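Chemist: Given below, in the form of structure tokens, are the structures.
Any read-out appearing in this document is the output of simple, stated calculations on the displayed coordinates, not a laboratory observation. In this text the structure is predicted, and so the values were computed from the model without any measurement. Cβ atoms are built from the backbone, for glycine too; each structure is taken alone.
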Structure 1
Amino acid sequence: MVGAPLQVPVVGLGVEEFAVLFVASLAGGAFGAALGALPAFVFTGFVVFLGEGIAILQRGVAGQVDTMSAGEVAVGITGVIGFGAVTGPHVAFAGGVAASAYAGKKYPEMAPDGWPYHFGKNILVAFGTKPDILAVGAIFGAIGMSITQVANGLFTNVLGTTPPTDFVAVSVFATAFLARPVFGYPIVGKPAGAGFLDMAPFERRERHPQADDGPTEHAGRLATAPWLDHQYKWANVTAIGVVGGILGGYIWIQTGSVFLGYAISTISLLFLNLGVGKIPVTHHITLIGSTGAAVVDPIGGSLAALLAAGVFGAASGLVGEVAQRLFYAHSGTHVDPPAIAIATMMFVVTGLHLVGVLPNTGYL
């Protein structure tokens, strides 16, 4: 008699199923290192766009799908591939970020000419086939997957409740923070100006105090290095937050997809990667804008949902800006402000639901 398959504690998966996911995430993390973090994330956008497009089509022809229930294909593409072990941000993007942090110390000579920050922050670079860099990406991809699976499994399978936040987003910044001490960077860093929120040293183009006579890794490095030099002023962030949030909310109202706006925002980063100036980063804005519409529409209708989307989008943009000033600008590697914003905003949404202000927790 064959017994029940062995289960991995907390996660709720069979041992073989988890092993398959683990091995795939090793490859996914290495894939992120090979392509570079941002190019890999652009692929996330394309895959999620495909999955959400199929989901919308399936909802339009519901009842006419013979071999599988409506949404099943989309769940496979969006969830298993787009947010899974292949192009999931917690796997491929996380692997690419860790690879950049490693290369910043190991291969500073690979830094492109004119890059004003520490090379460890450059998430635009593809590292190709260097085995040691791929190995770093693989390890961090597997760590990111494990964090997500264990955290979601703890709440879903052990506590029997909905996860309180988006643990894919949590994994993205958790692995980035982990890479800092592992590769010899300060976890937060020391601000050059009047405090962590002060971007004035960047505006004055102040250089790192060791830029001329210290280690070569600091040569030419700006003392304060904002995440986006065209998207850090409070008014600008608020403006693009309102705009992106409303558009994300409108997409949800028209299609029922929380993730389609996110996918479009992510695909737009292809142009940023190709060097088009001033492309805003908005996936944390459109996703939370869509969520804002989804949680307000049942109690306020479409117009209220659209306005709420703008407010949620602006709030997410501002949270991301605070995060970049605290955790990105003063150390030498990439810690993702949008991931921090998404995790924070979804935790707030969950809290508001628990106290009865919101009727649901959006996509959670």
Structure 2
Amino acid sequence: MASLRRRLGALILFGFLFAVVVGPEARAADAFTVTGIEVDVSAANVAQAREQALAEAPRLGFRKLLERLVVGDPGRLAALDGRQYVRDVSVEQERASAVRYLATLTVRYNPVAVRKLLRESGLKFTEPRLRPVVVVPLLRGAGGALPARWDEPNPWRAAWSNAGEAITGGLVPLVVAALPANADPAALPPPERLAAGDPQWLGYLGARFRSGDVVVAVATPTASGGVEVALTGIGLPRPFDLRTYGGEAGFEAALRAAVADIDQGFETQQRQQNTLSYDHPATQAVVAPLSGLSDWLSLRDRLGRVPQVRRWELVSLSRDEAALTLHTVGEAEQVRAALAAAGLTLEPGEPAAVLRLGGGAGR
């Protein structure tokens, strides 16, 4: 008992230290929020110009939102002004004269209303990822050495931080992990352990962002002025393991290209695994082997992360088995891939398929 108390005390202390070290949780942008909407309206007076601009912004933002979510041509939806789906509008920047109003606006749309519209339209659309992917940028210095502090200012971290909306407002929000400037160096995650993909450190880091997905991006300058980027981490698959970007346009341009490429890689994965097609509904009976209550709770949690599973019904539950009915949308292979991404394996079986808990994304 004393040994157990000591272990629990150590874990609590470690968790407290880590919470202090990592600092406040960053918030990933909502995929149903469109930022950077530019409006420039002239009217009889500035009040009318502003009113017209605020009416125009939802229409412009709605087009961008459809481009983000819909697979293919949005058809007649592109003609909608989008105002009935707006949650709120905020001003990023604005300027005005006596008859002219110029502004950069942000429009937040109602996710429930937009999803309902897309389902009823019959269009295929990609369900955005709710939890962020945590990015840890490490830049190797001369001789390939890692920095003493993994968050110290460097052009690689700046490339991620300056990407802004490009990486936070898409289908897969990416957040850049950072440490407070006054953190105790002795309590920080060692850069070498992070670069090696240490699951313990990465797991604790991801927990601060309520995410099981952490990617460490190690950038190494090349002799030609470009950069070689290696990705490691835990959770969802990474777009690549190693890739080189040329330095023809300069080192910082190569870094920006790498950030855009990694972001696009995650977006592509999300589209491949989470595009919902409501013209392929299905109902499937499954049996899930369990080893106890924790397995059942984990199973429920993971099913809740799979957009293709629109709902499920519990048929029976015992200590070692759960029987469920899954109501899904999409092709069968797509459903299996989405379940696998959540840490669930679907195997054929009679009279019911077998749904097994696995490792990876969900655990």
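Chemist: Assign the value 58, 39, 26, calculated as Cα extents along the principal axes in Å, for residues 111-262 alone, to the correct structure from 1, 2.
Modeler: It traces back to 2.
Chemist: Among the shown structures 1, 2, from which was the value 14 of relative contact order in percent (Cα under 8 Å, 6 or more apart) calculated?
Modeler: 2
Chemist: Suppose Cα extents along the principal axes in Å works out to 69, 58, 36; of 1, 2, which structure was it derived from?
Modeler: 1
Chemist: Out of 1, 2, choose the structure whose coordinates give helix-only ellipticity at 222 nm (-39500 (n - 2.57) for each DSSP H run of 4 or more, over all residues; to 500) equal to -18500 when calculated.
Modeler: 1
Chemist: When you work out distance in nm of label points 7 Å out along Cα→Cβ at positions 39 and 271 for each of the structures 1, 2, which one comes out largest? Walk me through the intermediate numbers first.
Modeler: Details: 1: 2.1; 2: 3.0.
If we compare distance in nm of label points 7 Å out along Cα→Cβ at positions 39 and 271 over 1, 2, the biggest value is for 2.
Chemist: Out of 1, 2, choose the structure whose coordinates give distance in nm of label points 7 Å out along Cα→Cβ at positions 143 and 191 equal to 2.7 when calculated.
Modeler: 1
Chemist: For the read-out distance in nm of label points 7 Å out along Cα→Cβ at positions 207 and 343, a value of 3.5 was computed from one structure; give its label from 1, 2.
Modeler: Structure 1 accounts for this read-out.
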